[in-house]
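Derivation of every value follows stated rules applied to the coordinates shown; laboratory data play no part. What you are looking at is a predicted structure, and each value in this text was computed from that prediction instead of being measured.
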Structure P
Amino acid sequence: MNALLAFYYGSHTDDRGRRLAEILRQDDAWMEFTHDYIQWLFPLAEPSGVNPRAPLVDSATAELFRSDPLLQDHLRAAFARMLRFLGLRYVDGEVTKAANWDARKGDWFTEPTHNSLRVTRLIKSLRLLGMDAEAQALHRGLVALCATEPDAGIDATARTFWRDAAESPVK
């Protein structure tokens, strides 16, 4: 079994010795200042410049994620945790502000930060691993927030990356 699947099934750790459940229990400060977990939670087919040891998704792994209910459940848990980190929630097919929005938006929404790249990765990975509806809901929710929140500081580059991640063919 490859390292990514073993990590997502919960039987093995990432390259830093952390299990999926352990990462999902971390607080927001840890998630903000730790930069090498996102590539394991939301893997892509292309290598990461930040974490070159992170696993890559090949076509067989992507297909298994799309078809295995346990992998999908664990991916949904990772998605829910990242949304909480961002101050968002996913309910009835829509991504909207969560109760912690005001506390969280300063770390990513009011000015450009590295979290814009995390959001791009999140959208791309969800689509690649069979959760296109959630990825599209995230993108729609972000577009709505950028249009309606008076303190939106998301630059045009980030918005373009998000749009491209949501609209580009899944590889």
Structure Q
Amino acid sequence: MRSRYTFIESEGIYFLTPTIIEWLPFFTDADAFTIITDSLTFCRHNKGLRPYAYVVLENHLHLVAEAPDLARTIQSFKRHTSRKLLQWAETKNKTWLINQFAYFRKKYKYTSVHQVWQEGVHPEFIQGDNMLQQKIEYIHANPVRRGYVDAPEHWRYSSARNYTLDDHAVLEIDLIPW
């Protein structure tokens, strides 16, 4: 089934949630996280992606961002990271995970053997500063709600660190001046 959420504007700020197929726990190793952050950095420098907030968890990521053609940029991001993540899984001998990506691949995706990401990214068009602040707070609180950390800035793969610690080491973002 295809997502009912779509990009309603070619430009604008969106809240996005790319998710690993069947919510499989993929991001459990620093190298897997790095594939995501390096790919976002590439999109930032080469595709005009402007990330304002993000968090990467074990099976999905949340992102508040905009780009000249965000839908195409995210499509490219997912295609590239799929290849890289599968290569990483092969080098780590994660056969069980690779088999799951083959098993859960949608049958009509006959041009590929595996499917890493679920279809769509559940794009929500940000309409105003209140919604923007609410989505960023939601993103930053996600690891705390899950019980992984006590404070949002303690989660290494979150832009909460960029806002509270001025730490752009993992991923440089475009800060929103509050």
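Here helix-only ellipticity at 222 nm (-39500 (n - 2.57) for each DSSP H run of 4 or more, over all residues; to 500) was calculated and came to -16500; which of the structures P, Q was it taken from? It was calculated from structure P. Look at Rg/Rh (Cα atoms, Kirkwood Rh), for residues 46-141 alone for each of P, Q: the largest one is in Q. Source structure of the calculated read-out (relative contact order in percent (Cα under 8 Å, 6 or more apart), 31) within P, Q: Q.
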